[in-house]
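All of the numbers you see were taken from the coordinates with simple rules; none came from a lab. Bear in mind that the values here come from a model prediction, so they are computed numbers and not experimental data. Cβ atoms are built from the backbone, for glycine too; each structure is taken alone.
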Structure 1
Amino acid sequence: MSSTNQHMQNCSTTNNQSITGKQYVRQSQMRIVMHHLRKNKGAMVGLFIILAIVFVAIFADVIFDYDKDVVGIDISRKLLRPSWEHPFGTDDLGRDILSRILYGSRFSVSVGVVATLIGLGIGVIFGAIAGYYCGIAEDIIMRINDVVSAVPSILMGIVIVSALGATTFNLMLAIGITSVPQFVRITRASVLTVRNQEYIEALHATGISEFRIIAFHVLPNCLSPIIVQATLRIASAIIAASSLSFLGLGVPAPAPEWGSMLSLGRQYVRTASYLTIFPGLAILITVLAFNLLGDGLRDAIDPKLKK
């Protein structure tokens, strides 16, 4: 009996070790990506900056008094140079530049993120259809995509906002539409590499609908390049939003959007250059942070860089 019990314990120990080994081998792809991402110092710096900006954007109403600190007019402190009281100085209406820049992160970042999500949603749908069905559907979608891509994105944005009106939502919609061609191409390319896999053919044999195959089996295996593209696209969307706001076609005044702040400060470039320097640095740092994070994600997901 004792030998039998010892044998059972040995078998149990062996099985536990086997299960532990299998669990180690089957660690999730997300954990592997996060491991490589944490090793990338540039990506971590970018992520830290993004989290700080998001924190300020979420709690902007708690940190600042919008009516007093952000849009309140006080001519007595007009065009004050940077000081301890006003670290970034004041504008031509006596408004504190630092408060406006930090509060403006809510507008600039939200426009970039929402616009990217709009382009992502539309682009993934049409890209998946083009890549999965091919044939006539692919030809029609890709030819329309080529036509849209041929128009400069800033020009298309100007046309859309001018036609629909200069509002925050229309700005998001315009930038989102200009983002669609990139997501269509990258989704189509990813779907083409997945649709001929053996497990997809097995799913066809079981009688599962094509919609379920695309939504639950094809697209989840195409997410890596799409996520990287979305991260990098947010940076481009922020620049596009600032450009349109600079031209007077973005977030309407007196909202403190970074592009509109640049536009208001350009007439004081020689006498009060800080009016353009600080909003420009805000755009630069934010765009750089998203690009660093996007590059880090791309390196972490790239199988060639994994050991």
Structure 2
Amino acid sequence: MLKNIWFIGTGKFAALCLENLVNDGLSFSKIITGLPTLSGRNGKENPSAVELKAVSLGLKIERTGKLNENENLLAELEKNTPDLIFVIDFGQIIKEPFLNAPQFGCINIHPSLLPEYRGAAPIQRALLDGKNYTGVTVFRLVKAMDAGGILAQEKFLIPKDFNASDLYRELSKIGSKIAFEAVEKNNFNLTPQNENLATYAEKLNKNDFELSQSMTAEKFCNTVRALDMSGGAFMIINNKRVKIWRAEIHNENSKNPVISCSDFNVDLIEVQSEGKKRTSGSDWARGVKG
């Protein structure tokens, strides 16, 4: 097992991977995360998801602004070069010397079957596209986005009731497991990606969030599933924005409100009106009628 491994990450997927890797038995000599965001008039600090997770695990962290301009980390990289760096959900482009200074480079856990769904929103795009499978890939970082050689990869069939947050949790577990196994066995053989099969998962845009009854029932439900951890999909009802957190193809035994789509009906299982808390569709419908 390698002795000197760094972890660099900031977001929620990175935090889940950090927890899983540590639970699997991996030790990190350094954990690096982005600076806190500031909110409110008093500039309240909001630590990154990775920082919060590391603290809960009793691990020390180092904050950084622009990684490639951090003189202390650059000096440490040269003085005590890590064998390997995990870079996950960090939000910054990794450049030299970080990219190739470690003997085994920088590796990433990406929640898709690369080269499918390279980019910012692989889980959301897979669900929006109605995929019944996805997967997770452990690969080595190169200058081109998500294009490096593959260390390990595993396919995952998506259960019908899984939403994006379910997939985040499941793929972080699988990805961490196969990454740990590769590190444990010192298996750093790389399989090149097939560029001819590459697809891209573009960032979500505002048009992705609005639901419409002109959609097919399947597209309607897939959109709800895809956006549950991105603020939620919505539709306009009685001139008000209503978020739909869970929806299913209509079941005759359902007691929830039903809307018609272009082909089939859909049950609204969990709903949230503007300024209100989430509630069951049936309770929401009674409130609307009242």
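Across the set 1, 2, relative contact order in percent (Cα under 8 Å, 6 or more apart) reaches its highest value in structure 1.
Using the calculated result -8000 for helix-only ellipticity at 222 nm (-39500 (n - 2.57) for each DSSP H run of 4 or more, over all residues; to 500), pick out the matching structure from 1, 2. The read-out was computed on structure 2.
The value 2.7 for distance in nm of label points 7 Å out along Cα→Cβ at positions 120 and 224 was derived from one model only; which of 1, 2 is it? Source structure: 2. Calculated for structures 1, 2, distance in nm of label points 7 Å out along Cα→Cβ at positions 56 and 208 is largest in 1. Given a value of 1.12 for Cα Rg over 2.2 N^0.38 Å, for residues 104-167 alone, point me to the structure among 1, 2 it was derived from. Label of the originating structure: 2. When Cα Rg over 2.2 N^0.38 Å is computed across structures 1, 2, the figure 1.13 traces back to 2. Looking at structures 1, 2, which one was mean count of other Cβ atoms within 10 Å over residues 80-87 calculated from, given that it came out as 19.9? Clearly, the read-out refers to 2.
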